[in-house]
1. If P(r) over Cα pairs in 20 Å bins from 0, in percent is computed to be 23, 44, 26, 7, 0, which of 1, 2 is the source?
2. Where does the value -9500 come from, among 1, 2, when helix-only ellipticity at 222 nm (-39500 (n - 2.57) for each DSSP H run of 4 or more, over all residues; to 500) is the thing being computed?
3. Work out the source of 16.9 here, i.e. which of 1, 2 gives that when mean count of other Cβ atoms within 10 Å over residues 131-138 is computed.
4. Name the one structure among 1, 2 that Rg and Dmax of the Cα atoms in Å, for residues 227-386 alone of 20.4, 64 was derived from.
5. When distance in nm of label points 7 Å out along Cα→Cβ at positions 67 and 211 is compared over structures 1, 2, which one is greatest?
6. When Cα extents along the principal axes in Å, for residues 251-290 alone is computed for each of 1, 2, which one produces 27, 22, 12?
7. Please compute FRET efficiency 1/(1 + (r/R0)^6) of positions 371 and 403 (r between Cβ atoms, R0 = 25 Å, to 0.05) for structures 1, 2 and give me the label with the greatest value.
Structure 1
Amino acid sequence: MRGALRYLEPCRGSSRHAHRVAGVTRAPRAHHAAVRLCARVPGTMLAMAVGLAACNSSQAQVQIYGHLTPMTDWVGVSERQTPASAPRPTQAPAGAIRSPEMSGARMLSSISYFGMRGKEDLGDGYAAIWQIETPVSIDGKATGAIGARNSNVGVKGPFGTVFLGNWDTPYQWSTLSVGSPVRNPYTGDLSTILSNPGFNVPNTTTQSGRVNNASDATFNRRQGNTIQYWTPEWAGLQLQFSYSLSNGSVATPAGDISPQVFGAGLEYLNGPLRVRYAYELHKDYFGLAWLGAPASANPSNVGSRATGSTDDGHKVLIVFTYAQTKWVAGWDRLTYRTDDGTSGNLNRYRRDAFYAMVQHFFGGGRHSVWLGGGYAMNGACSRVGGAACNTDDLGATQLNLGYRYDFSKRTDVYVAYYQVINRAWGSYGFSPRPNFSGGNAPPGVHYRGVGVGIEHTF
């Protein structure tokens with residue numbers, strides 16, 4: 001988080017470390033070839049410059065930037081044949097499973113985006129800051145709305161930075177740029193295992209509140225209706241705090257609820273060592289309703305007696321770089337709790353997950369190879385009234401490896417192999433999930449993929 005909110009600094013130097021987008025570390029290696037628009041205030045002259053053109057402190061400044069990262073991959077999903085009589089954990093679906101082996105090729109825009117950001121000098125060390133970032137579909141598919149990615153407006157000063165908008169929570173920020181060898185998370189990065197509980201919950205989501213689907217259970221979030229505050233840096237230490245408002249109570253058959261998200265993040269940076277910790281709390285999101293709980297665990301359903309919920313997550317990520325090698329280790333714990341008055345209903349689930357990766361650079365830093373792996377444990381659960389609760393075989397293991405070649409600080413190509421091996425009733429997978437059958441694959445299947453892609457930042 002060093003140099004937070006350096007909106008309009010020229011991209012200079014030979015470092016392959018992360019650059020900053022509105023204060024959030026956004027990408028390894030890549031540097032923006034900035035296009036800057038400088039409007040004199042007051043006055044009538046509009047100047048446009050490219051690259052290192054500078055505007056004096058009395059001007060409002062605008063930068064145009066973007067990242068394009070299309071990829072194509074082949075993915076396969078193993079078959080699953082299980083009779084209805086097979087023993088299964090409490091949160092597994094009932095009935096027989098008959099799912100054939102499936103495979104196919106895809107082309108994805110992944111996280112390609114285009115944006116504008118800027119600041120206005122307010123004097124005495126203060127500045128107004130803003131950013132509007134929009135997803136870009138360069139594969140011809142539908143894209144998101146303007147401002148659907150990180151977008152905000154706020155004030156930066158000696159006290160730190162405060163803003164309102166649609167922004168990555170500290171929990172999602174904690175693994176941005178430092179935990180993956182390429183920008184594209186679709187290559188089976190650590191978000192495959194960390195920050196989501198399995199159960200075909202999306203690996204990441206952008207929402208402004210509770211949406212009454214499986215996205216309510218994920219902790220990799222870009223959250224709307226958000227207020228964030230970031231402290232100044234003290235001796236390598238910096239903190240982030242976020243709060244997503246509920247915009248009032250929401251009426252449900254079980255009673256009024258008030259969905260809110262609280263978050264906090266910490267980073268300590270000292271030479272080759274970077275340590276990040278993040279905490280996130282979801283109030284009245286009812287994530288447990290999507291983790292194998294019965295329909296009555298969802299307050300939006302008639303007959304529910306679920307009056308409130310508290311879901312939270314803890315994550316630690318450690319990155320150590322020595323010589324030409326980067327080491328990454330991560331852990332997170334997700335816990336879901338529901339206040340449910342229906343006897344026998346699931347009222348708590350907790351699971352731990354781990355991830356580690358090593359990336360080695362060679363050939364003057366232009367070439368790199370990586371190997372990463374993750375493990376999600378089965379977890380533990382409880383039910384209203386104290387009935388037995390079984391979580392056997394809900395976990396999964398993950399593997400990803402690949403090679404990257406950097407043409408420049410802004411352009412690279414890569415090839416990657418990635419797989420997820422679910423245990424008999426686990427439902428982890430790639431992002432996005434391949435849905436050859438028109439929906440999510442059943443529990444216990446294995447995912448394998450090989451992808452190639454190009455990344456360019458401007």
Structure 2
Amino acid sequence: MAETDTPTDIIVVLGCRTSDDGSPSEMLKSRVNQAAELYTSLRQKKTDCRVVVSGFCAQDQVVTEASAMEKYAVDNNLIDPKHIIKEEQASSTAENSYYSRIIVDQFEASNVHVVTTQLHMERAKIFFERLYSPDIYNVNYYECTHEMNDEERKHMEDREERLFPLIDEHIKIIMSKLTLPDGKMIEILQSSLVPTDVFNHGFTTRYGGVSTYNTLSSLNLMYSDKRRDPDVNVQENRRRLALTARFDPEKFRVAKCVHGADVWVIGDPQPNSYDALVTDNRQVTLAAPGADCPVVLFCDPVKKVCGVAHSGWRGTLAMIDAAVVDVMLTRFECKVKNIQVAIGPSIGPCCFEVGEEEAEKFSEAFNDGVVVRKDGSPRPFVDLRLSIRMQLEKKGVLPKNIDDDTRVTDDASKSQHPTQCTKCDPQQRFFSFRRDGTQFGTQVAFISLRESDDSACNIL
């Protein structure tokens with residue numbers, strides 16, 4: 001069969017202790033033997049596959065469990081050495097599942113075959129189910145047989161019973177000690193319009209998280225079961241963002257991104273769908289996610305009210321931003337002259353190419369000025385930021401109180417201004433659906449009222 005760099009199937013062999021001399025224990029041999037049978041069967045079916053042997057070197061061991069498995073497989077002609085991949089970081093079942101998934105994703109593989117001992121399988125399954133989305137991965141499990149005396153069996157049963165309740169704790173431990181795959185710290189852009197002594201706010205970039213898949217690396221802040229980024233990564237990214245930006249991650253409320261014009265006022269019953277949130281509650285941090293769609297912050301420093309909106313092109317046509325202003329005026333008695341708005345990272349008119357039908361809708365809703373036609377391009381482009389500005393100004397928001405790409409002209413300041421193009425930013429600091437495709441990450445805009453004793457901090 002033809003060899004490729006993108007095998008469709010990955011066999012993951014979970015490690016266990018080696019013998020004192022570094023040779024594989026009988027249990028470890030049984031796992032490799034089971035993996036070899038599966039490997040041979042897949043190869044006979046013309047399936048291109050790789051075998052990941054996973055396990056670290058404990059302090060009292062002389063080699064890694066992965067190395068012991070590799071040597072045994074090669075010495076006994078069980079698996080082609082070119083098809084063996086060593087994963088030598090994992091010191092637990094949780095880490096076996098976590099680090100093996102990174103390798104699976106590097107190969108863009110979807111079929112995963114997990115091999116371990118029967119008594120270990122139930123706990124291993126839970127880790128793999130937590131870290132491998134069923135919409136992305138097809139995970140199969142193979143129990144290997146290993147003869148154990150009564151004492152060995154009792155020891156392993158007791159061990160599994162003791163470790164089973166600690167699954168959540170073990171995952172948290174892994175996440176907390178993960179290093180940064182991009183080697184960069186969290187970077188948060190801020191608007192000069194939003195008073196930092198009253199509001200804690202910012203626009204995230206893609207830097208400083210733990211997500212490893214190329215287009216999701218590294219501070220992806222939204223989970224989808226159709227992306228190669230488990231929810232534990234997203235929750236850890238949010239935890240690290242909360243530590244950096246100094247807010248409570250348990251009181252982090254994020255818009256749902258249904259591309260409508262519904263606004264949830266915190267304290268009201270939560271609606272089924274909403275693309276914007278507004279509050280005067282100091283305990284809550286509001287956020288709007290985006291990956292090309294404009295994310296918009298609203299604040300009134302006089303009435304101490306803040307809001308966010310996910311203003312995609314459909315939401316912009318539905319006047320989501322005007323709806324937020326309406327809520328601030330009617331529910332919180334804000335004065336429109338005091339409302340300040342900041343538009344964050346979003347796809348610019350340079351890159352937001354649309355069809356003629358969509359362009360016509362924008363012309364009708366706003367005016368022809370929001371539609372950009374470029375020489376040599378058969379399709380029109382739309383300026384979402386100008387569309388948002390126009391609907392805000394129509395509601396009475398003062399032009400000077402809207403922070404967008406029209407406010408900064410010098411290049412030195414522009415790179416740190418929040419209104420950047422997500423698709424063509426030269427450093428690719430932002431996630432972009434248009435650039436990255438379906439495996440895209442998500443940044444957020446966030447805002448909250450500061451506690452009365454909370455001093456402003458420069459978090460950039």
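Where a number appears in this text, it was derived from the coordinates with a stated rule and is not lab data. None of these values were measured; they are calculated from a predicted model. Cβ atoms are built from the backbone, for glycine too; each structure is taken alone.
1. Clearly, the read-out refers to 2.
2. For helix-only ellipticity at 222 nm (-39500 (n - 2.57) for each DSSP H run of 4 or more, over all residues; to 500), the value -9500 is produced by structure 2.
3. So the calculation was done on 2.
4. Among 1, 2, the structure yielding 20.4, 64 for Rg and Dmax of the Cα atoms in Å, for residues 227-386 alone is 1.
5. Answer by largest value of distance in nm of label points 7 Å out along Cα→Cβ at positions 67 and 211: 2.
6. Considering all the candidates, the number was obtained from 2.
7. Max of FRET efficiency 1/(1 + (r/R0)^6) of positions 371 and 403 (r between Cβ atoms, R0 = 25 Å, to 0.05): 1.
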